[in-house]
Structure 1
Amino acid sequence: MARDVRVAVIGAGGVAQVVHLPILRRLPDLEVVALVDPHRDKASTIAERFGVPTVLQDHGELEAIDGLDAVVVCTPNDVHEEVSVACLEMGLHVMCERPLSTTSASATRMIEASERAERQLMVALNQRFRYDTRAIRQFVASGELGDVFFTRTSWLNHRMRRPRRGWRRQARRAGGGVLMDLGVQAIDLALWLLGFPRVERASARVHLRDEVEDSAAVFMSVEGGRTVSLEVTWELMEERDRHSLYALGTLGSASTSPFRVMKELETGLTDVTPPLDVSPGGLYTTAYRQEWAYFLRRVRGERPRDPAVDQVHLLEVLEACYRSVEEQREVEV
């Protein structure tokens, strides 16, 4: 029997309210015991809505909660390191919302803290847990698509009627704009699909709005002669978001929008797309549940710890992208 895991949610912003709290309240053998946010009135209202018994204003107060196992960090990016390291030093496992931090040096310190504490440190990258992306990754890893030499990802979010405000528009707090928000997940997905090879060079162009970029395009040269490109924006002039992944190999190709896998067989080009276990509309919710299931197996000790070392290189790539923007040229990573 799986034992109950006691979890605290740190940060009561949008991702906590829309994603984590609704999912956690439905997971078996799990109890959300505390919600931490400096704005007590707001946090109390949210805690009451989701049946969370304790509201705290500072993550340091978590030490007083008996039997706490893990936290999910949903704070602004600039305090990911401070909060995560403090929780790791309390002996807690940590799931941290993306990005792991705002710099590769900070991410390295966080991983070192998790190693010292012998606790799990995981980044919430739910795109890795979608059924369609996992199926495509299996085709790539098995060699069924041949040498995958070109990968493209796009994450295009529609423009909101009310302009985006808050810390994501503040370069100091967010570490960047849409590249640090959506680009982290888009680049991670492309590199994860390929087994996380090293990026050798990167070229990026952005459209600035206020302090940070609201749209960006990146082209990367990856070891082994492969290329990765991506486009991200907060300003798509359509009614809904558009997200996609495309992989081109010497023996076939695959995409998520629509979900399709094509292979060149002896009989000719053949559609070998596997059936999805969920409807397209349920991909995101299911991915978040699978993400939490993955994390909880490691919290319970059912699987070995999985250090987030690939996130250091991911942030090195982002740093190279911002250097490329500043210098208006391709740069080495």
Structure 2
Amino acid sequence: MTTHRIDVRLPGREYPVLIGHGVNQHIAQFLPATARRAVFITQEGIPANLALPIESKTVIIGQGESAKSLATIETLSQEFADMGMTRNDVIIGVGGGMVTDIAGFAASTWHRGTPVVHVATSLLAMVDAAIGGKTGVNLPQGKNLVGAFWQPSAVFCDLDSLATLPERELRCGLGEVAKYHFLTGDDLLALSLDERVARCVAIKGSFVEQDERESGKRAFLNYGHTLAHALETVGQHQLAHGEAVAIGLIFAARLARALGRIDDSRVDYHELVVGQTYSLQTRMPAGLDIDQLMAAMARDKKALQGLTFILDSPQGLEIVANISPEIVRSELVHFSQS
């Protein structure tokens, strides 16, 4: 079977992303040469029986967004201390996007920076969360408000993991895959799953190479995420991340239309990709408080100048700041009633 290798090229920190069936068996070849100990960070139910030639320990973290917290980072740090981990050893995150976010942040803080390898077991982690070095944990006030940029040493996307992925986890990943349809002109639907995952990785890698710290173009990878993060926070995570992104993509298209940036046909294309192609939910859950959603969107990390969204245009995606709260609120009300 074909193995795809995408190299994320950052000055002095280039790393490979391997995509294919059975790629996890090669993990030992990509460990840092200095590593004498490894800690696997994973969750219950995720196979973590990876063979390593060095001493290793597995630490199980909790499920759900409540476990994506500073308390979890403290617990992991104590485990590292008990094992005698040094900055020359390695931390290995085995799981979905939540695990790779936590493992990456823990690695960035342990001894002020310890190598991390990600073994992505969900579609969301493969096409998005495990790649690019963005790590973080949540606060009650919002998602991923505490974190760091810390690039992995390698990422493994073993497609065998998708065979047993629960349907909801697959939908969660498809929400992020849908996003990539609007980042480039690629015909992703013409590709096989293996090729589509590899192309999404390559697209994300190219954005990371151009803008590692998200000061410009990399923010486009957050298309659909402004409302998505608000829906997750205000809705107390009744929606999984990718499900919320799918809804956020549709809202972003409708807001762009309300601002005269795109026409009906472009909104219809968003509906086609998100709703028909990937069979994802395209409307908000009922009963969410509009004021709370507005407040959460105002706290978004992109919101340096008023309400800020990534919005579509004839020239492609653009960062649009200082959008009128009245227009956003009006469109949000209409969207919640549609």
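When distance in nm of label points 7 Å out along Cα→Cβ at positions 28 and 300 is worked out for each of 1, 2, structure 2 gives the greatest result.
Of the structures labelled 1, 2, one was used to calculate distance in nm of label points 7 Å out along Cα→Cβ at positions 124 and 172, giving 2.5. Name it.
Values: 1: 2.5; 2: 0.4.
Working through the options, I get structure 1.
Can you say which of 1, 2 returns 23.6 when mean count of other Cβ atoms within 10 Å over residues 68-75 is computed? Provide the component values of the computation, followed by the final result.
On the way: 1: 23.6; 2: 16.2.
Label of the originating structure: 1.
Kindly point out which one of 1, 2 the value 16.5 was derived from, the read-out being mean count of other Cβ atoms within 10 Å over residues 36-43. So the calculation was done on 1.
Suppose helix-only ellipticity at 222 nm (-39500 (n - 2.57) for each DSSP H run of 4 or more, over all residues; to 500) works out to -11000; of 1, 2, which structure was it derived from?
Details: 1: -9000; 2: -11000.
The value was obtained from structure 2.
Given 13.5 as the derived value for Kirkwood radius over Cα pairs in Å, for residues 52-155 alone, which of the supplied structures 1, 2 does it correspond to? The structure behind it is 2.
Can you say which of 1, 2 returns 14 when relative contact order in percent (Cα under 8 Å, 6 or more apart) is computed?
On the way: 1: 19; 2: 14.
Clearly, the read-out refers to 2.
When distance in nm of label points 7 Å out along Cα→Cβ at positions 116 and 196 is calculated for each of structures 1, 2, structure 2 comes out greatest.
Only the coordinates and a few stated rules stand behind these numbers; no lab work does. In this text the structure is predicted, and so the values were computed from the model without any measurement. Cβ atoms are built from the backbone, for glycine too; each structure is taken alone.
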